[in-house]
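These are the structures, in C-alpha cells.
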Structure P
C-alpha cells in the first residue's frame, strides 16, 4: 500500500531536523521524499523499514533534481565567476525555487517548478521544470522535462542528468566499464573524473556492498568525485551527462530511476528496465 503526505514527515522529523515542507511516497518497499521548500527536488530515498537516508541533501544544490548550464552571465558564486545555471532546488544561499503546481495521487507525485539561478538567486523566467515520480517495487521512477523559452542560444555544456549526491560512507563507485565490459570498483577523489559505462547504470556502495544506484539509459558517460576533507560537507557524487546547448524552443525530456540494494540487485533491475524500453 502507498502512503503520501505529512505522516512520514512527522516520523522522520528528527532525521531531517524538521527542515522543509516534505512530501513522501512509500509503497512498503522504498520511500521517496521531495522537499517543496527546495522546488520539489528529491532529498530522500530509503528502504521503507529504514530511517537511513541514502541521499545527501546538505544544501539546495545536492538534491536529485534538474539543473542546466549555459553561458557566463556575470554572476558570482562565492567568489567564483558563474554562468546561466537554473537549479530546481534554489540558489547556493538557500533561497528556494518556486513550486508552481503539485499533483498527488496515492501512487505518484507531479511537480512543476520555476527554477532559480544558482549564483545570483534570481528567478528564472525563461525555463520551466517538471517531474513525474512513481514507485515501482524497489525502485523510484523519475521522469523529467525541461522547457526553455529564452531567446539566447547557449554553447554546448555537459548537463547533469541528474546529479546524485550520497553520504560519504558510500565510498566505492561501481559501474560496467565501456572499454572492457567488466565491472569496475574505484574510489575517485577530486577534482572531477570522467567515466564511460557500457551498461545504463552506476552505483555507490559501502564497505558491506550495499548502496544506491541510478539508471541512466540516456547516456554512456558520467562525472564523479568524492570530498573527504570538509566535515559535514563530505560527499560522494556522480552525474550521468549529455552535452548540448540551450536554444530557443528546446524541450528536453528523459527518464531515470533510483534503486537500492547490492550491485547485483541494482544491475539486474537496470537490465530489466533497459530490456523493457
Structure Q
C-alpha cells in the first residue's frame, strides 16, 4: 500500500465515508509497455438525472478524462469541495484521487477515456495532467482517440496513444491561455524581454511595466511561467546564448556582450552551470549536430 492510498484511507476514515476502488484491469499489450502508455478503456455513457447523488466516493487505479457532452453534472472531492460541471467541460482525475461525479438535475452524457503508464505519470509530474475541471469546447474531441483505441492493431494503438498525448497537451495549453487573460501585460513584458535580450531587468522595472506591485507581479509571473522573474530572465538569456553559439560564428565574448554580460568569465561560468558545458565545448558538441 503506497502513501497516496494510506492518505486516502485516513481521509475517508475521518469523513466516515466508505470509498469504492476501481481496479486496474489486465490485458496490457506489449506495444503499450514499449510505448509507456495504455488506454485502459473508453466509452460514451448516458446516465439519468440525479446520478451524482447516487455515486459513492471512489478512486481509480488509473487516470481518467471524462467529457460532458450534454446535461449538467457535479464534481466532488475531499474534504467538501463540490463544483458544477457544464457541457464543454472535462473532468480529469489521477490514480487514487478521491472523487465522485455524475449527472445533476438533467440527463447526463459523457465520453470517457481511462489510461495509465509511465508516460502519463511523467505528464502528471510535469503539470500537464492535473486533477479538476477544465474547458474543452463543444466538439467531442475524445471520439477520434476512442475510435483509434478500439482497433487492436499495433499501428492504431500507437496512433491512439499519440492522439491522447496531443489532446492532453492541447487541454493544458488552452486552459493556460485562458488563465492569462487576466494578465495580458505579463505576455507583453515577456515579448519585450525577448526583443531587448541585452537588458538586465530588475523586478521593480518588470512590475512597473505591468502596473503591478512587486508582490502581485511575482505571484502572477510565477503562476504563468512556472518560475520567478529573475530566474526566467537568466534562463531566457542562456537559451538565447545557446542558440547564438550554435547558429552563428560570433565569439564567446561577443555572445556575452550581446546578452548584456559585462564579464565574459561570469557568463561562461553561468552557462556551464546550467547547460553542463562551457560555451566553447557546447558549440563543439552541440553545434556540430546540425552540420
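All of the numbers you see were taken from the coordinates with simple rules; none came from a lab. Keep in mind that what you see is a predicted model, and the values were worked out from it rather than measured. Cβ atoms are built from the backbone, for glycine too; each structure is taken alone.
Comparing P, Q, where is mean projected area of the Cα convex hull in nm² highest? Mind showing how you got there, number by number?
Working: P: 14.0; Q: 19.9.
Between P, Q, the highest calculated value is found for Q.
Quick one: helix-only ellipticity at 222 nm (-39500 (n - 2.57) for each DSSP H run of 4 or more, over all residues; to 500) came out at -15000 when computed from one of P, Q, so which one is it?
Numbers: P: -2000; Q: -15000.
This value belongs to structure Q.
Assuming 13.0 is mean count of other Cβ atoms within 10 Å over residues 193-200 as calculated from a single structure, say which of P, Q it is. Before the final figure, lay out each step's value.
Working: P: 16.1; Q: 13.0.
This value belongs to structure Q.
So if we calculate Kirkwood radius over Cα pairs in Å, for residues 153-216 alone for every structure here (P, Q), which label has the highest result?
Working: P: 13.0; Q: 14.7.
Largest value of Kirkwood radius over Cα pairs in Å, for residues 153-216 alone: Q.
Suppose you compute distance in nm of label points 7 Å out along Cα→Cβ at positions 57 and 257 for every structure in P, Q: which one lands on 6.7?
Details: P: 2.3; Q: 6.7.
Attributed to the structure labelled Q.
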